[in-house]
Structure I
């Protein structure tokens with residue numbers, strides 16, 4: 001029983017340190033997916049039939065443009081590189 005209590009305390013300490021970081025990543029990913037879904041819907045207003053027709057020819061059908069945009073946003077959110085700030089105070093000359 002003591003081992004289980006110690007294990008739970010270790011897990012709680014780990015989550016306490018990393019939960020804000022993981023929450024920030026989750027919010028960023030959800031925001032990116034939402035924006036891409038909005039972009040997909042907006043593009044669908046103009047050329048949606050063309051894009052859906054091309055996708056139907058390769059065997060992908062039954063989706064709306066916002067769903068395709070959300071999928072692209074989900075995949076693309078994993079390929080985003082972090083922003084690096086060039087701080088001249090810490091750069092060695």
Structure II
């Protein structure tokens with residue numbers, strides 16, 4: 001399971017790809033954004049993330065949960081994170 005901060009959505013005017021091997025053909029719908037990497041948090045009740053610097057593109061078909069609320073400092077409650085992991089694992 002990956003978290004992504006989505007910054008753009010649309011229909012590709014040309015073929016799109018990224019360094020991670022994602023490919024979007026011209027005319028297909030897509031999202032673009034940045035992977036969020038888990039980092040150490042001083043607060044055990046929250047999971048902290050940072051944005052990776054490489055922009056990615058991906059198909060809406062790859063989205064499992066369309067909206068997860070993060071705080072402005074890119075933290076999420078640990079319980080919420082664990083619930084999402086369990087939810088994703090149950091769909092495998």
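What follows draws every value from the coordinates through simple rules; no lab data is involved. Note that the coordinates shown come from a computational prediction; the quantities given were computed from them, not determined experimentally. Cβ atoms are built from the backbone, for glycine too; each structure is taken alone.
Structural remarks
- Given 33 for relative contact order in percent (Cα under 8 Å, 6 or more apart), calculated: source structure among I, II: I
- Read-out helix-only ellipticity at 222 nm (-39500 (n - 2.57) for each DSSP H run of 4 or more, over all residues; to 500), computed value -4500, structure in I, II: II
- Comparison of I, II - label where Cα Rg over 2.2 N^0.38 Å is highest: I
- Entry that produces 0.90 once FRET efficiency 1/(1 + (r/R0)^6) of positions 1 and 73 (r between Cβ atoms, R0 = 30 Å, to 0.05) is calculated, selected from I, II: II
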